[in-house]
Structure 1
Amino acid sequence: MRRSILLAASALAALISQPALAKEVTLHLTAKEVSLPVDNKGTMQASWTFEGQVPGPLLRVTEGDTVTMVLTNDPGNKNSHSIDLHAARVDVIKDFEAIKPGETKTFQFVANHPGAFYYHCGSDPMYQHIARGMFGVILVDPKNPKALPKADREYVLVQSEVYANPDDLHSIMKADWSNVVFNGVAFKYDPVHDPAATKMLVAKPGERVRVYFVNAGPNEFSSFHPIAGIWDAVYPSGNPQNKKVGMQSMVVGPGDGATFDLISPVEGANVIVDHSMAHAHTGAMAVVMFSNDADPNMGRGDLILVP
């Protein structure tokens, strides 16, 4: 009996460790022009978005998948929009072309490389579409489930700049921003520096917290650092083959991304920041609270990109 159980467990472990089979995946996004808050007090700004949110929805596929991308430009919009997926190798002219309100664009690619990739609107002027909020993250998980250590919790953070008047193209080109933020809102996860904030990222001591980070820009570099912590591992572009260890900070340029692993041996707070102080103190801070009674749902399922 014991031998049968051991054989069954060994067979299950072998099955779990096998590379994932490639599959066909269809992703749908709709470009929507809406008004969204840019701070915790509810200051609204006219935004151009994917699915009415900033950043856009988290897209997730597996290395080797054949991905069909379907983009619709909502008929109520006033502007043409497009999508540029950094995880795709396609024809920029044919597949990333802009579509008018009411139109739909479909193209296909194979997700050959694992990583944490940026997607954004590429319509002219691209920097304005990005500054208004048309960006997000597409994760390509490695086909080998053992390529990365298992994460206990996962979070997505996208850095971007908020411009007081995104219609002033000169101010965007001059990087004359008012705030640098994570996930579209200044101090969104930082009640320490903004009492109006109501959210934090959470985990238990000893858990491996994996942060998928993308710098949407459109202009500023990020020196990504966990105050009171050290990055256990960093994977530039999110590729498991690019591993760095014991990093205090990692510079991520506009339009780039990386995967960061953080483990705290003690209860208490770390604060993830862009260590450029002008960026941090206008909004690019996020508290990670390590507690033994951390909400078991946070950093899992739909709460990887915390709304």
Structure 2
Amino acid sequence: MPFTKNPQVFTAKVTETVIGTGDTAVRLGGESVFPLYAFDAEFKNPPILGIDFSDKGPDRHIPGIAAFYEGAESLADIAKRASAAEGASFVSFSLKSADPNGDDESIEESVAKCREVAGAVTRPLVIQGSGNAEKDAQLLGKVAEALEGQNVLLMSALEDNYKGIAVGAVLAYGQKIAAESAVDINLAKQLNVMISQQGVKNDSMAMHVGVAAAGYGFEYVASAMERIRGAALSQNDDMLQTPIVTPLANEVWGVKETIVSEEDFPEWGPVEERGIQMEVATAMACLASGSNAVILKHPESVKTVSTVVSELM
């Protein structure tokens, strides 16, 4: 009996959001098919990968990461090395030192670091804040001002601070922002609606709808992403048609499988190999569920996932 192909192609589509400038700029979204369904129709902008490091430097306790950044000591040198990672389309820079519950670095110091990194990268830049909503409300606006004209993506605008970031980053300085919600389609839509009411258009936004490492409650993340993509395409819900960006690196490299020693669990194999496998598995699960971009940490993970995506597309 012959096989009859019935492609699922929708009239609705995910909005395109551009980050970066010039020849290295990248486009997120634009598809009218379900995630990775390149067999149904052309996938306009295939999923992309970013590589992350923080203002404290890369995690040199991980041998493969230490080797990749060997000899790179300044933030500028580290940024250049990250830009050269095989398979990475953009660089993510996290401002961990700004956290008031940690080093509580001043906004001026953090902004200076962002300038240094932005001046060194050769790919589009994503900035992740301190993780403190109150501090980030002030910090990300200043970062947006300092990097005006570079079209960076700022992670993340929360329900507690979205107004200042939306106005201070997007409307004032033309940057892009990601709206972060907690693994719930209704919360994701609500935040997008509130940000749009500030005057921000869909093509200046992305979503971060939550993340978990594979095997650690990831089914909730997958369900949320799938429902969001389903509503965006099959129901033409324009408040859910923004691209999804998922920063998963820190989540993955904090679970038991990537931390406990080989001496304690010899049957699990080398720690670093486990970490890479967890990062790759989580990244592919995110992409299959609806992410348009994922942010990883280990260069080998980036290379592997990039190869898989290329073969699927």
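Since every read-out is calculated from the coordinates, none of them should be taken as a lab result. Note that the coordinates shown come from a computational prediction; the quantities given were computed from them, not determined experimentally.
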Can you spot which of 1, 2 the value 39, 17, 14 was calculated from, given it is Cα extents along the principal axes in Å, for residues 181-228 alone? 2
Matching task: -3000 is the computed value of helix-only ellipticity at 222 nm (-39500 (n - 2.57) for each DSSP H run of 4 or more, over all residues; to 500). Pick the structure from 1, 2. 1
For Cα Rg over 2.2 N^0.38 Å, which of 1, 2 scores largest? 1
For which of 1, 2 does P(r) over Cα pairs in 5 Å bins from 0, in percent, for residues 237-284 alone, calculated from the coordinates, equal 5, 14, 23, 25, 20, 12, 3? 1
Among 1, 2, structure where relative contact order in percent (Cα under 8 Å, 6 or more apart) as derived comes to 16: 1
